[in-house]
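Before anything else, here is the set of structures, which you'll find just below.
Values quoted throughout were computed directly from the atomic coordinates according to the rules given, and no laboratory measurement underlies them. If you're wondering where the values come from, they're calculated on a predicted model, not measured in any experiment. Cβ atoms are built from the backbone, for glycine too; each structure is taken alone.
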Structure P
């Protein structure tokens, strides 16, 4: 992957997959932050930001979307720096009511700390950050209310989980039965591909300049999922359990069937697409994770590598 030379007013704190990347954009003595990581990493997030800010004031925190690995540090960051918080308008009611099902916290057995949004970001809104004008653009698919930020003059895109170097985030609307995720993801990718973009800062993974290759990979991934709904379910279960393991580090194999049966996201994905017993689902999942190299088997436990 080619090294990306971002404008000097932009700094990316690249995180592991449990926490989304933190993007800092500097304007003189103030800064804006996009996304705050997962709640269990909140202390680390605050420490990293304090060092990167180097005495500058964090004026605002903006979220690309509402998932736990992007909003989990919001409350801690606001306490530490006194910044305002802006969220996509579509998730504002769920944030205000702290609806953990709508925010996919209880649904996916994930955690977050309640926070208050100070303002709501609408698609089409323009923001001055890092010396550039950024346009907030609707990017439904992975999250139906998600936004991305595009700077035409800098030819840059902050893409959240709508576009990664090798794909995009889970299409949760398809997994939980709301529908429309595939069509929305295709429309989003087509819209983003029409933008003037030379570099991308994704929600996970390093910034990249291989923009055409990223879109090719994303469209190929989308076609693969469109061919068979069971692939969407398997992808969601595999990715979310990996996320769960990243926080817990290990799980007893004997406990895995009960866990899969207890979490609404896995239960619904299995019911709608796979039709396996909890034991069969756990056996398939363990084999998949071991084959991927993401986990290893130590006695009766799966451990994250």
Structure Q
């Protein structure tokens, strides 16, 4: 056994499982930032020590809190591995609020160039998931609320929605797929036309390495059944935002469940926030939740 191998006992698969990081992501971090140097055994395979695990766990925690990996590595190199200070947290929250306000204003004024600049700045500061969940998400909700209150026109709502949808899809298609992860199909509920919530969840899944077949809106039930069989999907994710479409969507889910009993179905969307617990109780096992932590927990149980 080579020098140091007695201390390095975890292979890359074990690290991936332990910390929830894709092997490809870990290799990329090592190449680009030289943050750790795993020991190689006689076969040339990476081996990681407890010290490596501690460093990686700290970095992943920072990334989950919204830092980019570059920023997290910068803090590590400065020796600043304490919990983020209240001052730093306040600055970050103020920046997030500013980005949300500026992005919404630019979209409602049809200023695509400015919106691009704002989102580019956001992606330079925060992780992809942080931008989607804490910048694009609040803008989406705010614009939807203003449209429902007739404070903006349908044209304003459509323009903003289409812009944000395009940006999310561009990001999503550039993410690496893990061939070992199960395949998933994502679709909007019956008559549902609001896609951004589903797109956000699809991006979350792709970040985890899932291959997601995104079907969007207005897909007939029989067509969906064919796709599920053709791609041998393990998961079906369904989104419903408008309360009036919920009964039909739940009936549709029940029909799919009868035809594909081994399929794991997850459902979410704004409609479930505003519907009484009694009406959705029969479908509780399918409810994904509304936060990343809740999504993680749901997947952990079903994988």
If helix-only ellipticity at 222 nm (-39500 (n - 2.57) for each DSSP H run of 4 or more, over all residues; to 500) computes to -17000, which of P, Q did it come from? Q
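So distance in nm of label points 7 Å out along Cα→Cβ at positions 65 and 169, computed for just one structure, reads 0.4; which one of P, Q is that? Before the final figure, lay out the partial values.
Values: P: 0.4; Q: 3.6.
Considering all the candidates, the number was obtained from P.
Computing P(r) over Cα pairs in 10 Å bins from 0, in percent gives 6, 28, 36, 23, 7, 1 for which of P, Q? Before the final figure, lay out the partial values.
Details: P: 6, 28, 36, 23, 7, 1; Q: 5, 24, 30, 24, 13, 4, 1, 0.
Going through each structure in turn, the value belongs to P.
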Comparing distance in nm of label points 7 Å out along Cα→Cβ at positions 73 and 257 across P, Q, which is largest? Q
For structures P, Q, which has the highest computed value of mean count of other Cβ atoms within 10 Å over residues 225-232? P
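Out of P, Q, which one gives 0.6 for distance in nm of label points 7 Å out along Cα→Cβ at positions 161 and 193 as computed from the coordinates?
Derived from Q, not from the others.
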Answer label among P, Q for the case where relative contact order in percent (Cα under 8 Å, 6 or more apart), calculated from the coordinates, equals 14: P
